[in-house]
Structure P
Amino acid sequence: MVFRNLTISYEIIKSLKKEPSLLGLQIRSISSLKVVWKKDTRLDEAIEQDKRYKLCARVVKEVLNEPGQVIPLRYLEKRRERLRLTFKAKSFVEMNPCLFEIYYDRIKPKSDLVQFIRPTPRLRAFLDEEQRIYAENEPLIVSKLCKLLMMAKDKVISADKLVHVKRDFGFPNDFLMKLVQKYPNYFRLTGLPEEGKSFLELVSWNPDFAKSKIEQRAEDEALQTGVRVRPNFNVKLPSGFFLRKEMREWTRDWLEQDYISPYEDVSHLDQASKEMEKRTVAVVHELLSLSLLKRVPVPTLGKFCHEFRFSNAFSSVFTRHSGIFYLSLKGGIKTAVLREAYKDDDLVDRDPLLAIKDRFLSLLEEGWQERKDRLKQQREQVQKDRELLLATKSNEPKERLCD
């Protein structure tokens with residue numbers, strides 16, 4: 001798969017105007033600046049590993065959103081397609097014994113008894129633990145939300161869009177109402193919430209939050225070495241990845257340009273300028289750094305083109321800067337991954353809020369092991385019963401057919 005039409009630098013365009021005799025040669029050179037997409041198996045595996053976790057999280061969310069946090073099993077069965085369940089709902093409950101338990105109740109007072117499901121005590125305990133982790137990391141959540149607003153045009157973002165990405169950044173379900181009421185010095189909710197037209201606005205600018213991951217890393221390195229370090233991107237080309245000479249030179253020149261902070265006012269920059277591309281890469285890098293798993297679906301990022309001043313072709317930065325990002329096609333959706341946050345398929349730059357995911361995975365694995373042990377015991381019991389039956393038959397006296 002080949003991604004073409006890389007951004008042409010301003011210097012090359014000027015050289016074309018000055019030397020029109022070289023126009024044909026230069027165009028061929030520029031048009032040859034292509035980046036071949038190369039599959040990164042390890043990063044794809046990191047995404048694949050989350051499939052089962054995400055499925056379980058979707059079903060749990062579905063049940064918890066029901067009145068009384070209970071649901072008839074047959075109702076859940078009807079929602080299989082929407083939940084992307086590839087097997088029966090009852091099988092899902094049996095495969096995850098730590099999540100739900102089945103009991104009998106009536107949908108209406110005089111109706112027949114039917115199977116319902118409800119959260120297990122262990123799932124309830126996890127939900128309490130989740131709230132505790134959120135409370136412990138509230139300053140981190142506040143800083144993330146402030147940073148998103150500080151990077152945005154006019155320092156305001158649609159509340160609906162923020163709710164849509166709450167899982168990507170690790171925000172709790174009630175983050176809007178809770179944080180707006182608790183931190184009026186930072187946030188203000190405007191518009192008409194009842195009509196779905198509300199916006200979250202930044203009230204005050206905190207300079208402590210106005211440092212990107214790259215700028216903070218440069219500061220930390222300068223403190224350790226005593227040498228001033230220029231903020232710049234880490235370029236980490238995957239094994240076996242090859243860039244043609246022209247592309248290597250283009251990348252080198254691009255890296256030598258001054259870093260533009262995602263928190264800097266760029267209203268004066270032209271959308272098609274090389275400086276604006278540098279800023280776009282900085283914003284995307286910061287967004288992925290703030291995300292929980294250091295990766296976000298490209299369509300999700302695309303919803304914020306207006307807020308973060310992205311061009312319509314912003315997604316080209318993921319292939320043009322393959323040493324910074326990886327564009328995964330796993331699961332039929334494009335996902336932007338921050339390379340420096342991973343070592344093979346392991347996330348090394350871990351967000352403190354990932355403690356919630358770790359605890360949920362432990363709960364799932366506990367249930368899977370219990371089911372595995374139970375099935376093993378059942379198989380062993382069947383084998384014992386079979387052996388006992390064979391032994392009994394072998395000890396029975398044989399009938400004499402004739403004297």
Structure Q
Amino acid sequence: MSINLTYGLSDSQLDSHQGSSQRQLAIAISATADANSNAPLNLCLVLDHSGSMGGSPLDTVKRAAQDLLAQMSDRDRISVIGFDHKASVVVENQNVDRLESIKSKIQSLRASGGTCIDDGIKLGLQESSKGKNGTVSQIFVLTDGENEHGDNERCFQFSRLATEYNMTLHSLGFGDSWNQDVLERIADAGGGSMGYIPTPEVAGSEFQRLLRRVKAIGLTNAHLILQVAPHVRLAELKPIAQVAPDTIELSYQTEGDAIIVRLGDLMTDVERVVLLNLYISPAAYVQQYPDRADIPILTAQVRYDVPSLAQVNSLSNPVAIAAELVQDHSPQTDPKIQTHILALAKYRQTQLAEQKLQQGDRVGAATMLQSAAQTALQMGDYKGSTILQNNATRLQTGTTLSEGDRKQTRIAAKTTLQSLT
């Protein structure tokens with residue numbers, strides 16, 4: 001297993017006379033495909049079985065969890081945590097080699113009590129840690145409600161702790177009563193994705209989608225290491241974001257003169273695309289190096305673990321990124337990078353719409369959702385555009401957005417949805 005790293009600038013040329021120019025740099029990273037080299041999966045299911053999950057919801061979740069087992073190999077490991085207002089171990093961490101016993105324990109879950117998500121996550125971390133050596137550790141947290149008996153800040157703390165122990169945490173919202181702000185923050189802090197199960201019938205397909213994603217992981221604990229040239233700086237406000245496969249505002253740390261961005265898991269079939277907002281000073285560089293035809297931007301490198309080989313802190317070859325210096329610059333935007341820029345714009349426009357809606361500004365919210373719909377259309381996200389435009393229209397006609405509408409909006413903001421057929 002090794003790293004694929006490609007990049008592109010929003011405009012690969014810079015005017016040599018200009019004092020400061022803004023550019024967006026997209027860096028796409030994935031693991032190379034290498035047959036039979038993926039590590040076993042260490043999967044923990046943290047399942048809400050509170051009273052509101054009674055009947056069809058819990059039945060379909062149990063069936064979806066049991067169906068996952070058929071897609072796993074004997075090398076993989078499984079554990080299951082159940083939670084209501086407290087959490088308990090339903091299936092201890094073990095190899096997936098006693099299917100009927102594991103299925104029987106999952107089937108034993110009964111709906112009762114309230115909801116304490118943080119206790120479920122905490123116990124999930126403890127159980128997952130028993131099987132984390134030499135595996136790809138993933139935690140799926142499913143809930144249908146508010147964290148009424150818990151503490152949301154503890155959820156976020158446990159999610160961040162998961163990444164420190166090289167585990168990834170994904171959140172799944174079932175029905176329409178869960179809090180999208182909380183589940184998004186859980187997934188973002190845990191390095192995973194947020195999913196939405198609007199009806200019981202969708203539970204199986206959503207579990208399978210996540211399973212396909214995590215089974216494609218080849219490398220873990222990846223960090224993007226950037227050495228920025230002296231005449232280049234990051235934008236002051238929100239300079240780094242992931243724009244694929246999900247949109248996430250990313251934080252960064254510094255180690256000496258290096259900028260470190262945590263990426264987490266790297267898949268073999270899906271690129272993680274990081275978008276940087278940069279300010280470059282060509283004129284100052286030309287003063288110092290008048291004979292150069294290009295201008296260095298930064299050097300990018302990835303530090304990562306290879307769980308299948310028990311290797312940690314491997315380093316990819318450094319990639320030097322530069323732009324061409326020209327005297328008569330005519331802007332030429334890279335269409336692929338423009339799509340990444342639009343993905344981030346769509347997410348931020350939708351966030352603004354939600355803020356305005358919370359403030360009671362329905363007109364402002366509708367305007368921002370309409371802008372997000374147009375942005376989605378520009379980038380070819382036709383299904384996302386339809387969802388965003390429909391919700392903008394509802395607000396414009398005086399209709400209150402349902403909880404389902406708001407959750408669809410959040411999912412449409414974070415990713416590119418499949419086209420309508």
Structure R
Amino acid sequence: MQKTKINSTLIGILGLTMVTRLDSVMAPSIVKIQQTFPQADVTQVESIASIGDVASMIASFIFGFILTKITYKHAALIGLSLLAAGGLLPIFIHQSIAQLLFFALIVGLGSGVITTVLPSLSAATYQGERRSKQFGWNVALEDGFAMVWIVLGGFLANISWQDNYYIYGITLVAWILALFFVPNLHPKDTATTTTSEAQPTKNRWGLIISLLLIAMIVEMLVAVLSNKMAIYLHTYHIGGPSTAGQALVFVRAASIVTGVFISFFRRTLHNYLLAGGFGSILIGASLFIKIHTFVASAIGAFLIGTGGAIILITVPFLLSNLTAATTYPIVMGSFSALTSLGFAFSAWFFKYVTAWFTTNNLSGTFILTALISGMIMMLLIVTNLQKRATLPNEKIEEV
């Protein structure tokens with residue numbers, strides 16, 4: 001792409017990062033929705049904030065195939081239209097929980113489309129180290145915007161839970177940006193901008209599958225914090241729900257910092273970047289096991305968040321080295337679907353596996369997190385997987 005086209009595409013990418021995490025902004029309103037519909041099943045009400053994850057997982061996988069048939073612009077506009085419809089219609093139509101659940105599903109479908117388009121468009125626009133940096137900036141911006149939307153959503157929820165839905169008005173801004181700045185190109189038109197012909201085809205799909213599984217596992221490990229932080233702080237008399245919220249902010253902050261400084265991490269760790277990410281999770285989980293204070297919890301959350309961000313930025317970059325532009329949307333659709341599955345499956349996995357070696361699910365969860373992280377870290381070092389997934393001519397340098 002020419003430089004002017006790349007610069008305009010960057011505006012389109014920015015518009016997409018604004019809305020990728022909108023599927024969780026209704027969480028602050030769950031209690032008020034339950035009060036409005038006291039006869040409704042509590043689980044159904046809580047599902048308003050989580051059912052979108054299921055829809056997003058399905059949409060990511062399916063749309064990975066659809067994106068190979070349409071342009072980036074058309075795909076982005078479809079996803080943003082779904083987000084806008086699912087998020088704004090409840091302002092006017094909210095007579096039952098069933099309606100709100102339906103709209104939450106629509107939001108999830110839109111979110112799944114966007115999380116498939118965004119990395120594919122980024123990979124098609126940039127090459128080499130600049131591509132890696134863009135993946136980092138995407139994650140940093142996604143989490144940065146997510147923090148803003150959740151805070152604003154909480155403020156609006158204090159007025160009325162219906163007002164919380166006004167946050168989705170940002171999708172209209174993103175839609176306009178996508179209309180003008182997302183290129184009307186098919187993935188096949190950018191085929192020369194992705195994987196190098198020098199990359200050997202031998203065992204390429206083995207590497208791709210391995211990287212996808214790594215992404216799913218790391219999302220499962222990071223989800224431990226969302227599932228266990230409040231329980232952990234309460235069990236060790238460190239704090240209540242508000243304290244848990246403060247501690248979880250460090251996970252978002254870690255993603256932002258890591259996204260901005262991903263080039264530094266790459267230059268420092270080189271082909272051991274993925275191993276370093278699991279090492280960071282190992283140290284963070286160990287702090288939760290050994291030291292029961294808020295400071296240790298915050299540092300542990302930051303380290304786990306840093307490790308997770310390193311891996312979730314690096315894996316899509318490595319996949320872009322291994323995958324042709326025409327099939328990259330399918331691979332990234334699988335990536336989005338599997339990471340969503342890892343997050344959703346996390347609580348059940350740790351519930352049943354920790355029961356094999358301890359009756360204390362809380363401490364067992366962090367012990368198992370540390371063990372899994374240590375095992376995968378050693379496996380990555382021994383197999384040298386990251387080096388085998390890196391282009392032979394790729395240079396790690398500041399661009």
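Readers should treat all values here as calculations from the given coordinates under stated rules, not as data from a laboratory. On a predicted model such as this, the values are computed, not experimentally measured, just so you know. Cβ atoms are built from the backbone, for glycine too; each structure is taken alone.
Observations
- Structure responsible for -15000, with helix-only ellipticity at 222 nm (-39500 (n - 2.57) for each DSSP H run of 4 or more, over all residues; to 500) calculated and labels P, Q, R on offer: P
- Per volume of the Cα convex hull per residue in Å³, the highest-valued of structures P, Q, R: P
- Origin of the value 21.5, 59, where Rg and Dmax of the Cα atoms in Å, for residues 156-259 alone was derived from one of P, Q, R: R
- Structure from which 3.7 was derived, distance in nm of label points 7 Å out along Cα→Cβ at positions 116 and 380, options P, Q, R: P
- For FRET efficiency 1/(1 + (r/R0)^6) of positions 308 and 364 (r between Cβ atoms, R0 = 30 Å, to 0.05) computed as 0.30, the structure of P, Q, R it came from: P
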